[in-house]
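Quick heads-up: structures coming right below.
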Structure 1
Amino acid sequence: MNPNVAAHKMVREVALGIAAEAYEDAMKDNKWYAKWKATHPGMSIEQLQKEWCRLAWPSFIKVARATLAKMLTENRPEDLKAAIHDALIKDSHLRAADIKTRVLH
């Protein structure tokens, strides 16, 4: 995980899931897969995916946040909606603190 990216655990987990799906789509291109594998010699298939997701998940944070927000409008269990709501509020505070820290430094 990139420690420099401020995101709530739930947002991070959704972003990782989206990154894993994107990896599966990207690796259907044999040339791209060969290039990725060549830059990471000795890694297993699982390790290659884990490394790609570790590097790529921050690119999917906005999509993860939007996905969670959309779930609040759907027919979902109220306890799940409460957990998502709480996570998005806490995530917002993390982002605000992160932005403030970056601006001040």
Structure 2
Amino acid sequence: MNHVHFEFRVPHDHPSLEGHFPGRPVVPGVVLLDRVLGVLEAHGCAPVHHLQQVKFLSALFPGETARGRWDLSRSPATFSVWARRGDEEVTIAQGAGSITKELLQ
């Protein structure tokens, strides 16, 4: 398995949204990363043991569908998360993390 594709939504009533930010809530980066990292375990892979780089390029809004992909064919493994807004795909986050070799087999 060289690539893992995923999709998730953070509901409007998620407890992390209260106060982040009043009047225009956005999904906190830690919640987004929790979902992204959890994808690998859900697909039978061990967890990333070290995030080497993460860039947040746009906000993810509650109820919005986030789509993404892990590329496990390189070291470090890389991920990208995006959302469709109208006719446009907007990159939400990108990053890289170390995964031990036994995860790639």
For relative contact order in percent (Cα under 8 Å, 6 or more apart), structure among 1, 2 ranking highest is 1
Label whose coordinates, when helix-only ellipticity at 222 nm (-39500 (n - 2.57) for each DSSP H run of 4 or more, over all residues; to 500) is calculated, return -4500 (choices 1, 2): 2
Could you tell me which structure in 1, 2 was used to calculate Rg and Dmax of the Cα atoms in Å as 14.1, 46? 2
When FRET efficiency 1/(1 + (r/R0)^6) of positions 44 and 68 (r between Cβ atoms, R0 = 25 Å, to 0.05) is computed for each of 1, 2, the largest belongs to: 2
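Bear in mind that the values in this text are calculations on the coordinates, not laboratory data. A quick note: this is a predicted structure, and the numbers were derived from the prediction, not measured. Cβ atoms are built from the backbone, for glycine too; each structure is taken alone.
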